[in-house]
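These are the structures, in C-alpha cells.
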Structure I
Amino acid sequence: MNRRGEQLWFWLLAGPALAGFVLFSLWPMLDSLWLSLCQYDVVSAPRFIGLRNYAYLLKSDPAFWASVKVTLVFTAVQLPLSLAAALGVALLLNQPVGGRGWWRAVYFLPSILPQAASVAVFVYIFQADGGLLNRLLALAGVAGPAWVSSPAWALPVVILISLWSFGYPMVIFLGGLQGVPRELHEAAHIDGAGAWARFRHITLPQISPVIFFNLVMGVIGALKVFDLAYAFGAAQGLTPGGPARATLFYGLNLYQQAFAYFHMGLASAMAWLLFAVILLITWLNFRLGRRWVHYGD
C-alpha cells in the first residue's frame, strides 16, 4: 500500500474518533473555561467578568475552603487505608489455595454494586437510633454516638464506607503480583530470607510501578468524590454535605453551585481549579515517582 493509501486509511479510522473528541471533550472544556470568566445563571446570556469568579472562590466563598478541607482530609486518610487494604487482600488472593477465583469474585463484587445501595446499607448500620452498630454496643453496655448525624463522626463514617470498594486497585495489585518472578522468592527463601524480608526487598520493588499507578489514580479519584457524599446525605434526608458541612466534598460543592444555585460561571471556575490541582499533583507524583519506581532492566 502506498503512502497516500495509508494516510487515507488513517483518517478513515482516526477521523471519527478525533471528531468525537473535539465535539464531546475539547469543545465543552474550552466552553467551560470561557464560562469560568463569566457570570452565567442559565437564564440570561453569559456576561464577561474576568477573574472575579476565581477571586470570589479564593477570598470570599464560605463553602469553598470548607469543601477543600473535607476533600484533603478524606484523601490523606482514605487513600493510604484503601491502598493498604487492596494490597493486603491481593497478597492473600495470590496464594496457591483452592477456590481463588471464587474469593477474587467475592472481594471484587462490592466495587460493582451501586454506590447508593451500599451507602444506604451502611447508613442503616450507623444510625444513632436503632442502628445495627449501636444496638450491638448497647448489648455491651456502651452508648454509641450519633454516627451519621454528628459533624465529628460523619466524615470518618464516609471514609469507612469508601473502604468497602477497593476491588479495582486490588485487581491491579493482583496482576502486578502475578508478574513477580517466583524464582526470586525461591532463591531468597533458600538464602534464609523470611516472609517480611522477601516482601520488602523483592515484592515491593517489583510491583512499584503498580503501586505508583494505583496511587496516582487513587489521588485523582479521592479529589473528585461526589456520588458517595451525595448518597450519604440523601440516605438520611439531609442537605447534601451535611451535617454542618462535615461531608461537603469539593465535587459536591461544585455540583450544588451548578445545579442547585445555577451559578454556572462559579462552578466552571471550581472545575478548572480542580483540574489545575489534579494536573499539579499528578506532575509531582511523576517527578517523585522516578526516584523509587522500579521498572526492571
Structure II
Amino acid sequence: MSIVEFYQREELVGLVVELTERYSGFDSTSVTYERAQQLMEAVCYCLQMHQQLESDLPTGTNITVREAYQRGYEAVCNQARQVRLLYEQLLPRFQSYGMLCLQDTIVKGIPAFLVHYDARYCPQDRLLTMDYPVLTDLRSLRGVQAVWAYLRCIDLEQRFLSKLGYDFVCDSLWAYHSNYAVLIENICAIVLPGLLGYVLLEKPLHQRCFTKQDYRVLTNRYGAMEQSQLIEVVRSAVSRLTRWDGDVEQYLLQGAEDAAVRLSVAMETNTLQTVCLPCCEK
C-alpha cells in the first residue's frame, strides 16, 4: 500500500502546505510546481521511513499523520548520523587498491553527501551517484537509506579485502587487467573467483601464482559440473572463507553465482589465467 493510499490525501496536503510555507518563508507563490512535487515526495519519504522503522504504525487515534511525519523525519536524521559515524570509522582503514572509481566515491562522494544532504526538504535524494558497483542490488532504495546501505556494502568489502592483504588484492586486480585502475567494476567480484581457486585447491595465499597442473586439477574436478552444482561448491567455499564474520559472508554470497559462472567459462575455454593469478610456468 502506498503512502497516499495509507493516509488521507487531505492530511498529506496539509503537511505539504506547512512544509512549503516553511521552505518559502510563507511566500507560497514563489514555489514552483516542481518544487511542490519535491516537497510532497519529502513528506512521503519521511512517512515511509516511519512505517519501515517504527512498530507503532498509525492506526485509529494512536498517532497523527503529523506525528508519524515527525518521527520519520527524526529517523532520517538519525540514519544520516549513522552514515557519518560509519564513514568516520571506515576512513582510517580504507584502501582503494588503486581503483580510481572507489577512491573518488569514498574521498569525494561521501563527504559531499554529508555536507549537502537535506533531510527536511529533499530526504529522498541520495545525491551520491554510487558509480562504484557493489554486490547488493540497491535500486529499490532512495535517499539516506540508499547511501547507508551502499556505504555498509563498501565497509563489508573493506573488512574482507583487508584479510587478504594489500599486495594480494593488487596482484589479483593486475592479473585481471593491467590497467585496472580505470575500471568501474567491483573489486570483490574480480578477486573472488581467483581466490576460490586457492580454496578449492587448498593452496596457501602466499603462493602468488598457479601452475599448469593447478589449472588442470581445477578443470578436472569442477569443469564438468552442472552450473547449479558449481554454484553450490562456490557458495560453500565462500562460507569457508568468511566464517569469521557472518555479515561479510552474507554479502559475498551475493557474488557467488557470478563467480561460479566466471570459473565455469574459464575452465570451458581454458582461460583460468584470466580469473586466477597468472601461471608461474612458461
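The table below gives the values:
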{"item": "log10 I(q)/I(0) by the Debye sum over Cα atoms at q = 0.10, 0.15 Å⁻¹ from the coordinates reads -0.77, -1.23; which among I, II", "result": "I"}
{"item": "Which of I, II yields 1.6 [distance in nm of label points 7 Å out along Cα→Cβ at positions 173 and 189, calculated]", "result": "II"}
{"item": "When FRET efficiency 1/(1 + (r/R0)^6) of positions 117 and 221 (r between Cβ atoms, R0 = 25 Å, to 0.05) is computed for each of I, II, the largest belongs to", "result": "I"}
{"item": "Comparison of I, II by distance in nm of label points 7 Å out along Cα→Cβ at positions 37 and 157 - largest value held by", "result": "I"}
{"item": "Comparison of I, II by distance in nm of label points 7 Å out along Cα→Cβ at positions 133 and 229 - largest value held by", "result": "II"}
{"item": "Comparison of I, II by percent of Cα pairs over 15 Å apart, for residues 45-92 alone - largest value held by", "result": "I"}
{"item": "Test item: relative contact order in percent (Cα under 8 Å, 6 or more apart) calculated as 16, pick one of I, II", "result": "II"}
{"item": "Computed 10.2 for mean count of other Cβ atoms within 10 Å over residues 13-20 - originating structure among I, II", "result": "I"}
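Quick note: the coordinates plus some simple rules give every number you see, no bench work behind them. Note that the structure is predicted; figures quoted are calculated from it, not measured. Cβ atoms are built from the backbone, for glycine too; each structure is taken alone.
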